[in-house]
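Student: In the part that follows, the structures are each spelled out as C-alpha cells.
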Structure I
Amino acid sequence: MELLSEKKIKHLYTVADRIRELVIESLLHAGSGHSAGPLGMADIFSSLYFHILTHDPKKPLWDGRDHLILSNGHICPVQYVSLALAGYFPITELLTLRKIDSRLQGHPHRGSLPGVETTSGPLGSGLSQSIGLALGLSLDKKKNRIYCLMSDGEHQEGNTWEAVMFAGKKKLSNLTTIIDRNNIQIDGFTEDVMPLESLRKKYEAFGWNVIDVNGHNIEEFIYAVLEAQSVFEKPTVIIAHTIPGKGVQFMEKNYTWHGKVPNKKEAEEAIHEIRSLGNKISHE
C-alpha cells in the first residue's frame with residue numbers, strides 16, 4: 001500500500017463524491033434498487049479500490065490480487081461504479097444497471113462482470129465464501145488478502161455467526177471483514193427490528209480483533225486496515241459507523257431510502273447537493 005499523503009486523502013474524498021454522483025445517475029436510469037447503503041459506503045469503496053486493494057483492472061483474474069467479497073449485494077451500485085472508475089469496464093455501461101441482458105445485475109453475479117468475485121443474494125452468505133477463500137490461500141501460503149463487506153442487518157442471520165466462529169477458530173488473519181454499521185434495514189432501524197449490540201463484544205468473544213471507525217473518515221479507515229494487516233494471530237473486523245444516504249440530506253438516516261430510488265427531480269437535487277458541497281461534505 002502506498003504512503004497516505006494529504007494530497008491522496010483529498011483525492012480519495014473527491015473520488016468518493018464522484019462515486020455518489022454516478023450511483024444516483026445509475027439508480028435513476030434503473031428505476032429500482034437501493035440508495036442509502038451505496039451512498040453511505042462511497043468513502044470506504046473509494047479507499048478500497050483506489051488505495052488499499054492490490055488489483056489490476058487489465059487482469060481481473062490475476063493470481064496476486066486481493067479479493068473483495070460483497071456479502072450485502074444489494075448495495076452493488078457502489079461497487080459497480082467503483083469498478084468502472086477503476087477501469088474494469090466503460091463508465092457509460094453504468095446506465096444499464098438492472099436492465100434486461102445487462103452485466104450489471106441487481107445483485108453481483110460472478111462471471112458476468114470483471115472484478116466481481118462471487119455471486120451474492122441471500123444475506124449472510126458472503127462471510128462463509130470469504131472464509132473459504134481465506135482458508136485456501138492460507139493453506140497455499142499465499143499473501144493475498146480477503147476483504148468481506150457486510151451489512152449490519154445480516155448479523156441477524158444465524159449462518160453469519162457460524163462463520164464468525166469458524167474464522168476465529170482457524171485464526172484467519174488474512175481475512176478482514178468490514179461491517180456497514182448504518183443502523184438501518186428495509187423494515188426500520190436495526191435496534192428496533194432485532195437488536196445487534198454489542199457487536200464488538202460478540203466478535204471479541206469469538207476470537208476476532210475488533211476496530212471501530214468512522215466510516216466517512218478515509219484516513220481513519222485506511223489506518224484501521226493497516227492495523228488489520230499487522231495482526232497475525234486472528235481475523236479482523238472493522239465496524240464502520242456510517243450514515244445511510246451520506247451526502248444527500250433528505251436521504252440521510254432515513255431508512256425508507258434503504259430500498260428505493262430517487263425520481264428525476266430528487267436525483268437532480270441530490271447530484272446538485274453533492275456537487276455543490278464537493279469535499280465540504282462532513283467526514284468527521
Structure II
Amino acid sequence: MRNIGIFANPNNPKALRAVQQIIEAAKIVSFSCAVDGSLQILPAFSAFPTFADMPPEAILALGGDGTILRAAALAVPLEVPVLGVDFGRVGFMSGICANQIPEALRRLKAGDYMEDKRMLLSCSINGGEPRDCINEALLYKRRFSGVANIRVNIGGLDAGSVFCDGIIISTPNGATGYSISAGGPVVAPGLDVSIITPICPHTLSFRPIVARAEETILLQMKSDGYLAVDGIYTQDINEQDTITVTRSQRFIKFIQFARRNVFELIHTKLT
C-alpha cells in the first residue's frame with residue numbers, strides 16, 4: 001500500500017487537527033496522501049490531490065458514524081477499504097481512536113491488518129437506477145400525524161401490511177444503527193441477511209423479520225412518503241411507487257486490527 005485517502009468532516013475542528021497529524025505520520029512511513037474534495041477547498045489542504053487525482057488504496061475516515069458512512073459510500077465504487085477513526089459520539093463503526101493513528105499507519109504499511117467484508121443492499125424505485133445501501137433503506141411517512149400503511153412482500157410471498165411510522169430494511173452492518181433502536185435484532189457476525197423492522201407499529205401481528213440476503217423485498221406505501229438511503233439520499237414516494245430492495249453485487253470493506261466483538265461493542269457503545 002502506497003497511497004491513502006483522508007476523509008473528515010470539515011466542520012469538526014478536532015478531526016481537522018488530526019488530519020494534520022495523519023499527514024505528518026504518513027510521511028514517516030512513506031505514504032502519499034490524497035484528501036476528499038471537501039477538505040481540499042480549505043487552505044491548509046489545498047496543495048493535496050483529491051481522490052480523483054490520486055486514487056487511494058484505503059480511506060481513513062475521521063469523525064462519527066455519519067462521517068464514516070459517507071466515506072464508505074465513496075470507498076464502495078473505488079473498491080478500497082475504510083478505516084474509521086473515532087471523533088464522534090458513538091463511534092460504533094470506528095476501528096481505532098485518534099491516539100492509535102501512528103501505529104495504525106505503520107501496520108497498514110506493513111500489511112498487518114484484516115479486511116472485514118460486509119454485504120450491501122441495492123434499493124430502486126419502480127425498477128429505476130439502483131442505489132447501494134451500506135446501513136439501511138428507510139421508507140417513512142411524510143406527515144407528523146397519522147400512520148403509514150406499508151405492504152411488504154418477501155421473496156414473492158406476501159408478508160402482510162403494517163400500520164406504522166415507517167419501515168427499515170437493514171444490512172447486518174446497519175443492524176446496530178436505526179434498526180436496533182426501533183426494536184430490530186442484533187445480527188451475529190458472518191451472517192448475510194436483510195432485516196425488516198417496522199417503526200412504531202400499531203399492531204402486534206407484524207414483528208421484525210430476518211430474511212435471506214438474496215430474497216427480493218418489495219414495499220408499497222398507501223400514501224405519500226419518503227425513501228431515505230443511509231440517511232444521505234432522500235426521495236419522495238407516492239402510493240403508485242414500488243420500492244425494491246435486494247442484495248447488491250458490491251461490498252464495503254472495513255480495516256480491522258483485531259477481531260470485532262459486536263456484542264461487547266453494543267454494551268460499551270450503546271449504553
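Student: From which structure (I, II) was relative contact order in percent (Cα under 8 Å, 6 or more apart) calculated, if the value obtained is 19? Write out the running numbers ahead of the final one.
Tutor: On the way: I: 23; II: 19.
Label of the source structure: II.
Student: To which of I, II does the computed value 24.0 (mean count of other Cβ atoms within 10 Å over residues 16-23) belong?
Tutor: I
Student: So if we calculate mean count of other Cβ atoms within 10 Å over residues 40-47 for every structure here (I, II), which label has the highest result? Don't skip to the answer; put the middle values down first.
Tutor: On the way: I: 28.2; II: 12.4.
The structure with the largest value is I.
Student: Check the numbers for mean count of other Cβ atoms within 10 Å over residues 112-119 across I, II and tell me which is largest.
Tutor: Between I, II, the highest calculated value is found for I.
Student: I, II: which one has P(r) over Cα pairs in 5 Å bins from 0, in percent, for residues 72-207 alone, as calculated, at 2, 9, 14, 18, 18, 13, 10, 7, 4, 3, 1, 0?
Tutor: Source structure: II.
Student: Thinking of I, II, which structure, once P(r) over Cα pairs in 10 Å bins from 0, in percent is computed, gives back 7, 31, 39, 21, 3, 0?
Tutor: Of the options listed, only I reproduces it.
Student: Ranked by mean count of other Cβ atoms within 10 Å over residues 168-175, which of I, II sits at the highest value?
Tutor: II
Student: One of I, II was used to compute helix-only ellipticity at 222 nm (-39500 (n - 2.57) for each DSSP H run of 4 or more, over all residues; to 500), and the answer was -12000. Which one was it?
Tutor: Checking each candidate, the match is I.
Student: Out of I, II, which one gives 0.90 for FRET efficiency 1/(1 + (r/R0)^6) of positions 24 and 224 (r between Cβ atoms, R0 = 41 Å, to 0.05) as computed from the coordinates?
Tutor: Traced to structure I.
Student: Give the label, chosen from I, II, of the structure having the highest value of distance in nm of label points 7 Å out along Cα→Cβ at positions 80 and 96.
Tutor: Between I, II, the highest calculated value is found for II.
Student: Which one of I, II has mean count of other Cβ atoms within 10 Å over residues 144-151, as calculated from the coordinates, equal to 15.2?
Tutor: Considering all the candidates, the number was obtained from II.
The numbers here are math on the coordinates, done by the rules we state, and not lab data. These figures come from a predicted structure and were not determined experimentally. Cβ atoms are built from the backbone, for glycine too; each structure is taken alone.
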